[in-house]
Structures are given as structure tokens and as C-alpha cells.
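Since every read-out is calculated from the coordinates, none of them should be taken as a lab result. In this text, all values refer to a predicted model and were calculated from it rather than measured experimentally. Cβ atoms are built from the backbone, for glycine too; each structure is taken alone.
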Structure I
Amino acid sequence: MTKEEILKIVKEKNVKFIRMWFTDLLGQLKSFSITQKELEKGLEEGLGFDGSSIVGYQDIQESDMIAMPDTDTFSLLPWRESEKEGNIAKMFCDVLNPDGSNYEGDPRYILKRTLKKIEEKGYKAYMGPELEFFLFKDDKFPQILDIGGYFDLTPLDIASDFRRDAIITLEKMGIEVEYSHHEVGASQHEIDLRYKDALEMADITLTYKLVVKEIARKHGFYASFMPKPIFGINGSGMHTHQSLFKGDKNAFFNKDDKYFLSDIAKHYIAGIIKYIPDFCSVIAQWVNSYKRLVPGYEAPVYIAWSQRNRSALIRVPYYKPGHEKSTRIEVRSPDPACNPYLAFACMLSAGLKGIEEKLPLPEPMDRNLYELTDSERKKMGIEPLPKDLGHAIDNTKNSKFMREILGDHAFEKFVELKEREWEEYRVQVTEYEIKRYFPIL
């Protein structure tokens, strides 16, 4: 959209407030509102804010920052429609320094920088995340609403109306939905989005999460994207489908290969296999993320790839004749509580490194990885993912690859924040310890 088109819509639709959205370093959505009167100036000059109050941003002595609206991301917020009080719209913003240059610590800019490298190689990157989430009675305790399972319908699935309303809201915002269904876990759900350009999809992912929470609230529920809110059942993942195109041709497809994968695709997969220990702290960035990445709950634990084996880290969906453009890979370890800008930047950068280094692809793993012994996996050269945030952040802070992706400022801030979180968690005395040890020690 042009600035003129936005100003026209705002006037015609009686938009009273426009929300400016961006994220902190960890992916928490931030927002402030301006009135219709301030919009034209804001579109021209950007809007100032205090960067020292945003997690992972600047120190107080250099806190002035500018939020520059991206006009392509303008849309009305359907859940705030009101003819009487006026409508509300939103735009994502790029974060700038006072001199107008891009702020190095802006997660959106970090992804843009990665995509520029990919474009310089002649590719366009597409992403299609599958975000799982739970619906609970309220935000006080994870109390489930049903005991349904995968694809269950009524009466077990009492959230069908919620999913319908969430999809209608997303479509009103121009976001295409492919599937929706009850997931494996009790009270767990999934709404799948149609793949898009990586930057657009990162914006959409954040919008999706807010829409789900808003519509859940309207239905009297609480939606949580916490990776593992309940012990003993599946956690919530963000399986991320990805592919590279050259023009209108899928660079991952090769009709003459037994897996229908091009050399580009194979190097890309090998890059993720090599570098994922370095960026696991980004795609699974919370202490709780590693409660999900354990054997037996359909979440990956070991670094391998396969076509049908869902215990592997990377899955390559089977090729269907005539659907060359659908050739893609699926990385299964990210969870929906990550920052999508940083998560996409890391996965794409690892894939690109694999292409640049022409890394060889290991043989696929078609056996159940959970059932193999440690010695069997070691003999096959299959390594585990980091077992907790402490190990993951140790890998990250020693990685030149990660410093290159994030830049010095974001890299150091991210490591500092995650080390602090891990230390705060490490010294806690948990309910498990009290129940297990207090009566006998």
C-alpha cells in the first residue's frame, strides 16, 4: 500500500486509532497507538519511543529510537470493529536509530538482513509454520477444556466455534488459512497458514498469535503458546516448512533424484543439521521449551532427517506428481513461543551456509530414533539436541555463526538474557524436589 491509500482507507473506514507494532529481542509484541491526526506525519517521519524500556534494546544513555511504519502491513483489527466508536488498525514497524539508519538490534531487521543475503544468491525464501496451542479455562492454571485427541470432532472438541471465529478473523486481515483441527493433546489445537515470503510470514505469525488469544478471550478461554504447559502429554510445536525459489521454480525440486530433492535442498538440509546446535536457543528459547523436546511426545530429540519419520528433526514431505512447487522441508524443533524473526533468520542462514559450503547430506533415518540405544545412535553419527537451555545457550555463545547472524549487539544481549533466565531457573527449589526429598531427607 502507498501512504495515500492508507490515509484514504483510514478516513473512509473511520479509523480512530492506529497501533504501531514491533517486538523486543525475545519476540514479545510491543504496541503503541496514534490518532488519525498523527498518522500522516508518522508515515513520513516515524514515531519516537524509549528504546531503553524494551527488552534487549538500548541502554538509557542512548535510548531514543524511531518506529517507522511499514505501509505493506496495514490492516484493520476485526475484533475491534465499531461503527459508533470508530475502528482500529495496525502496522508493523521497522526500528531505526535517530539518524534514520536501521537499528542493528531490531529482530525484523535481522531477518531482513538475512533475506538480503539470500536474494543476492538469486533465491526467494518461503516459510509455512504450523503453530500449535492450548485452550485453557483461564490464565491462572492450565485447566483443560476437553479430553479430545487428534482430529476429534464434537462433542469432545468444544472449541470448533472458536477455531471458526479465529479463521474468519484471520481471513478478514488477509491471512490465508489452510487447515484447522484438534491436535493430539487434550485441549490442544492447530490452525495452519498458507506459506508466504519469510518476512511476511514472520509478521503473520505474530498477528496469528494475537488473534488466537483475542478470539479465545472473547469465547471465555485462555490460549497459551507455552511449549509444554502440562506434564505427560504432547507439547506445542511450530513445525516450520521452508523452501527456496528461483523465479517461479522451486530450487528444492529435482525430478531425477530418488527423494526428488535438488543438490541445493540437500546442502540446505545439511546446513541445518550442522548448525542447529548453535541456534537451538533461538528456536526453543525458554527453559520450558526443553520440557517439550523429550522422547515419546512426537517432538524431535535427535539430529537427523527423514521422509516419513516424525521422530527425526527434519522431515521431507513426500512428493506428489504435479506438485513440484510444494517440495519443501519441515524443521520440527521450533516452538511457537520463539521470536519468528530470529527463528526464521537462523534456519535460513544455516541452510544458506550449507549451500555455500556444499555440505554433504547424511543418509535418511527411517527407524524410530527413540527406540535406538545411545551406542546405536553414536555409531550412526546421530547427535542429540541440547537437553536444556543451559547447554543450548553455551553452544550459542561460543558460535561465530550466531554472532554473524544476530550482529554483535543482539548476540550479546540475547546471550545475557538467556543466561540470566537459566540461572534464575537453576536455583529454584521446585515442587518436585519438595515432594521427592523433603519427607525423607
Structure II
Amino acid sequence: MSRRTHPPKVFFGWWTVLTGGILALWAAGYHAYGFSALFKPIASELGFSRAVTSIAASIGRLEGGLEGPLSGWITDRFGPKWIVIVGVSIIGISLILMYFIDSLWVFLLVWGVMLGTGHNVGTTVPVDAAISNWFVKKRGIALGTKMVFSGLSGVVVLPLIAWLIITQGWRMTCLVGGVVMLIVGLPLSWFFLKSHRPEYYGLLPDGATVKEDTTKTEHMIDRGVKYAAEVKEVEFTLRQAMRTPSYWLLIMANAIHGLAMPVMSIHAIPFLTDPEIGMESLQAAGMMSIYVGVSIPFRFIGGFTVDRFKRERLRFIVGGAYFLQALGFAAFLLNPTIAMIYIWFILYGVGMGLAFVMSPMRARYFGRKAFGSIQGTAMMFGTPIGVIAPIYAGWVYDTTGSYTTVFIVVTGLLAAACALMAFVVPPKPPAQVTDVRSIV
């Protein structure tokens, strides 16, 4: 591998952030937010109920839980580059195949299994691990920047999807999404993702200056470990992390909070266009963009803050985020008017932005070397609620004609997650800090 004794003018890690951001922008625009706009057109044309249509999104979340540990381990062991390339390819092919679906089982296979798999391995854990590998003291701002791009998908890509559905139909909308993903995503992944942390290329995290020339990877790795120790970051293996209470408390809080996001991202537009609210589909997409748009600056603020807060205080940022989201739901339930929807969505958006501190917080707690494995196993344990949530919401609507019960349940669980975060203190360092290549 080539060596550098001085950092380049633009630290390569920022190209990784830009690549991860663009991939998240387009993929989340379809998978996370666009499905809400596609929901009714697909269900109407193919004759599905809301509960059945929601199954496709839940399959994707189930896939994420099953694949999380494996994709995380592969990322830690072999690097993120190739697994992201595979994921981007699957996303593109899946969206193209959506143009041809004509039955429930094909819909569940293509959107649920294939697109869910592509999104999970192409834009989540491996990309976050790649960014976390290249940053330590600026990790929060780096991951926050990637999350800003992801949030822009709800402001830029979602309205585009809604417009394409109206003018071209949902099938052509999916076809366009797949072609763009392949044309743009594959070259970016090939050129701007590396397989290893920066020490392997003669660089230090964050673009820090290398004061002494060296040609040995072992020396650079040691310098990287010392650099991370300046912010009290210790490298845990997966097993060491799983022996700490903090690991399990983080999973519990994140899993409980995980009920709200699929309910909002999948059922927001159907809820807003129901007779009770009575919005047009394009107007509803614009309303949904409010909470996503509001979250964008707070994703960046959260990332900026996490780099400057002591580890002991990070739990209060996440807990406060959950509280704001619970407050938004409660405000609407107490006064269910269109005017209150704006308050609800603004509070939810602020909390949504700050809640993304969870990812850099986990890296600050457990270090870089097993970040993919730790993040992936956390996804696995948190999957059941994310799988059940959209189906449950659709079932409640199908049986009662209202989402009120769902909103009450989400409010209570968000309040519980807020309280739980108060107990998620930083873990004690492991008894033995192993080599950075020892991830399990």
C-alpha cells in the first residue's frame, strides 16, 4: 500500500462522508420515505390492504436484523467497500424490477427482501463503519453530515417521488430510482470507499498530522490508538461490549424508540390523506417533508455537539430527543387539529435529528475496531419492534378506521425510552485491550 507522511489537502475521509451521504440521500428517499408516497398507489392498483402492504417494509426491517451481525462482521473483517458495492447494485436492480411486479409475492420479494437487503448492506452499518474508521475527534460531525444527506432525501427526493407518481405513475417512478442508483452509486462506491482505516494508508484519523515518517502499518496503528485515547476512546471487541450493561441498555432504548420511525415514515402520508385530515397526496408529501426538513439542521447540531460533549453527557442528548418526540405525539392526541400537526411534526423532527447521536455515541463508548459488529448485532436485537410496528399500525387502521391507538402506544414507548437513557452510562474499559484486528 502507498504511504503518505503528510495528509492531503482534502482528507480522504471527507470523500467517504460525501459518498455515504449521496447513497443515503437517494436510497432513503425511496426505501425510508418514498414508500409512504408509493403506499396507496401500489395498494390500490394491486388490491392490498394496509396491513398487507406494510408487510413489505417490515420484511426489509427483518432482513436488516438478520443481516446486521453478518454485514457488520464482514465490514470489520474485510472492509466496507465491496459489501457497499453489492448493496448498491441490489438497490438499483430491485427498484428496476418494481416496474414489472404484478402479484403480492413478487412485491414482497422485490421490495421486502431484495430492496430491504440492498438498503441494509449498502447504506447503513457498512457506511457508518467506514466513516467511523476514518474519524475520531470529528466523528460526530462526519456522521452528522452523512445523516444530513439522509434527511435531505425526505425534503428533496420525497417530493420528486410524489411528483413522478402523479405524472408518470408509480412503476416508472421506481424504474427511474433504480437507474439513477446504479449510474451514480456504483462509481462513487468504487472510487471513494476504502477497505481499511486510515492508518493502513499512512494517515491518522481526522486528517491529523503524522509527525514522523514510517513505512510500518503496525506503527501507524499504534499511533491511531494513542490518538483515539486522547478522547478516552477504548477499542472493545464484540464480546467485551456485550458484557457491559451499557450495550444492552442502548439496545433496549433504541429498540423501543424504533416503533416510532416506521409508523411515521410509512403511515404518515396515508394518515394525512385519509378523510379525517383530507390532504391531497402532493400536499401530504410536503407536510411529511416538514419533520424531515426540521431534522436536518439538528442532525448536524447533534453531530457537532457529540464531538464536544464528554461521553457521560451524551445519553442526555438522546434522552432529550426521545422526550421531544413523545411530546409531539402527545400534543396532537390532546388537540387533534391540522394546526397541531405542524407542532407535532416540528417536535418530532427536532427529536429525530438529535436521536442520530446514537450512532456516534456507540462509537465513543466502544471504539472503532468492532463498530460494524457491535452496530450490526444491536440492529438484530432491535429488529422485532421495527418489524411489528408498521404491520401493527396498518392492522389497527384496518380494524378501527383510525391511527389513534397507534399514536397512544408510540407516545408511551417514547417516554419509556427517554427514561431508560438516563441509565446508559459509559462502560468501564475492558480488562484487556486486544489488537485492533481482534474484533470478536
Structure III
Amino acid sequence: MWLRLKSKMSALLRDRFVRNIGVLTGGTALAQGIVVLSMPILTRLYTPEQFALLAVYMAVLSLVTVVSCLRYNIAISLPESDEDGAALVVLSVAAAFAVSVLLGVMAIALPSQTSALLGQPGFRPYLWLVPLGVLLSSVYTALQYWTSRKHRFRQITQTRVTRAVAGSGVQISGGILHSSPFGLLFGHLVYNSMGIAGLALSMFRKDGRAFSGVRLATIRRMASDYRRFPIYSVPESLLNTAGIQIPILILASALAGPEAGYLMLAMRVLGLPMGLIGNSVAQVYLAEAGAKLRAGDLGRFTRGAMLSLAKVGAPPLIAVGVTSPFLFPIVFGPEWQPAGWMLAWMTPWFLLQFVSSPISMLLHVTGHQRTAVALQAAGCILRIGAVLAATQVHSDLAVAAYFLSSTVFYGLYIGVLLVVSHRAEVPVPRS
């Protein structure tokens, strides 16, 4: 029995997919550990109302950043040629810069209108942080996808630790010096900026030849060859993020209290397993998906990854959900107990999301972009519609409507992924 177990472990460790996930997860675990240790300090330095402004900032940032590269960033791992991959990096960064400039013009020319649109007049002094945050986050994401393409996963883990240390350190320092929302927001900006210089220097030092061969004609060809990503993936990802973030903005505006702060803390704590394992799986899955599709093995590969995610994610998520109403007042302070109850109700939603989200790129790799857009449109309408309807009936029902509609959506998402995975069994002929 021992020899059989030893043989299985050796085979598992030789599997590149599992090994790369282990590398990413190990570094991410350290980074998330730093974030976890900082949260009980931050909740005692900042009020729930101040966290509510951070929730608004992060919601806006998420809505824009997910599409600022026109989704060309997620195609960086797909071309066989490094020169073509490098052209997609350049294209992604250029698109992000243009979007950030547009946001900067809006923040300078229309500050009152923009903050009123968000339903948060108190956010006006911090509008200038949005375009900077979008640009920094987008550039890091593009560089990270290139680093994943080259299978330098250890370098990615190093940047994640650096980002966690710097971001948490600035937020704690800001809270000690002066308790205002600026410390939380600026710390998040610093978090987005960390790792960019290291990834860029490594990229040009090791892959300079690929980037020196990039020409305008190559960039235009890549923009055309992968035009499905801005056409289909931009609305899909925007709809997905809108379904998550717009309800938060609605709740922050309609409830006008600390509820958005409670919700942000609950989502951050429950999202730790997603950040720890889910993002690592997504990174490695996308790096491997092209080869698996060409070999006709993508369906089995996808279903195995989903099953592994379910086995790994269910125990910690359920444990956190059951104990959170009792542990939150102890860990984060008595005023944060409502966040613990929110987390308990969110557990089914996050468990289904944990299984489906890292594998969601299956729809793009297999050419089902229209399905992805339709699915995300349905989810966006379902969640935003449920929250808006609940606010009309009774504002206290809005949070529950958000949780229930999100659970239904991710259950539907898993069903679609399983159907598509069963169809991805035929090898793709080489051109």
C-alpha cells in the first residue's frame, strides 16, 4: 500500500500542471497570509463607513480594469510564436493606457457628475486614484500573462508577496498616522503598482529578442487574428464584473451606511481560497489549454480540474461559513459581526464560483464566445435586477437578493461548462 501511494505521489509531482499550481499556490498562500494578518489591524484602524468607500473604489476599478486591455491580455498565452505573444502584450498595454487617459479626463473635467453617478459624493476627492489604479493594474496583468506564457510561475509568486506586503503596509501606516479613507485607497493603489518593474525588467532581459521583432504590422495582425476577444470577451467580462460590482454600488448608495463595508470584508475573507487556489488554477489552466485543445484532451482535463477544485474548496469554505458569525466579532472587532452573518449566507455562492471561475476560459479557448456573452448577460440581469427589485420592496432584502441570485447564476455556469467540456474531445487539426 505504501509503495502504491508513493508511486501515485511521484506521478502527481511529475505532472507539470499540478507542479505549476503548487508553485503559484505556495507563494500566493504567503501573500494571502499577510493580507489575513493585516485585516484585524485594519478593521480597528478604519470604520465600516471608511471601508464602504474602499468597496466603491474597488468596484469601479474592477469594472474598468477587466476590459481596459480589450481582453487581448488573456490571448497572450495562445500564439505559438513569441513575437506574436509579445505583440499582444504591447497591444494590451496600449489599450490600457488609452482607457486610463479617458478616465483621467473624466475625473478632471466632470468630478461632481462622476461622483454623483456613483451615488457617493464623498468619493469626489479620491477620483484621481481611479485612472492610476486602472493603468497600474492593467499593466501588471499583461506582464503577468506573458510571464505565465514563459512558465516563470515562481516569479509571479514573488510579485504577489511583494504586493501584499507593500499594500497592507501602506494601509496600516496610513491608518496609524490619520484615520481616513485615503490610507485604504492609496494602499490599494500601491498594491497595484508593485511587481511591474520586476516583471518588465525580467521580460526585456530574457525575451528582448521577441519584443525587438514586434512591428506595427504584427500588432495589427494580432488585433485582427484575436478580434474575437474584444468583440465577445469584453462584453462577457464586463457583464460578469457588472453583475458582481454594480449591486455593491447600488447597496452602497441605497443603504447609505456601513453595509457596503461589511459586504466588502465578508467578500474579502471568503475570497481568500479563490485568491489562494482559484487564481493559480486559472493561470496554469490557460497556459496549458491551447496544447490540450490541439491534442483533443481539453474536455477530460477541464472536468478533472473542476472536480479537484470542488474537493479542495468545499471543506475550508464551509468551515469558514459556519464559524464566521461567531469568530468575526473576536477577530475583527464587535462592530463587524454583521459581516460574519453576511459571509455565512454567501458560502454557497462562493463555493460554486470557486469551481467555475478558474475554468471559465474554456468557453473562449473552444470558440464559444457567444455562449459566454449570453451567459454573463443573463447573470448580470439576474443579479442587478434582483437587487433593484428588492430595494423597491424593502432595502433590508437587497443583500439577501444579491446572495441568492449569485448562487443561482454560478450553478447555471457550472452546467454550461460541463456541457461544453464534453464536446471538447476531438483533436484540433494543425494548420
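Mean count of other Cβ atoms within 10 Å over residues 201-208 was computed and gave 24.2; which structure, I, II, III, did it come from?
Values: I: 24.2; II: 20.6; III: 13.6.
Computed on structure I.
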Completion exercise
Output 0.40 (FRET efficiency 1/(1 + (r/R0)^6) of positions 177 and 265 (r between Cβ atoms, R0 = 25 Å, to 0.05), calculated) maps, among I, II, III, to structure I
Problem - Label whose coordinates, when relative contact order in percent (Cα under 8 Å, 6 or more apart) is calculated, return 15 (choices I, II, III) - result: I
Problem - Structure responsible for -11500, with helix-only ellipticity at 222 nm (-39500 (n - 2.57) for each DSSP H run of 4 or more, over all residues; to 500) calculated and labels I, II, III on offer - result: I
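Given 45, 26, 22 as the derived value for Cα extents along the principal axes in Å, for residues 225-328 alone, which of the supplied structures I, II, III does it correspond to?
Going label by label, the one that fits is I.
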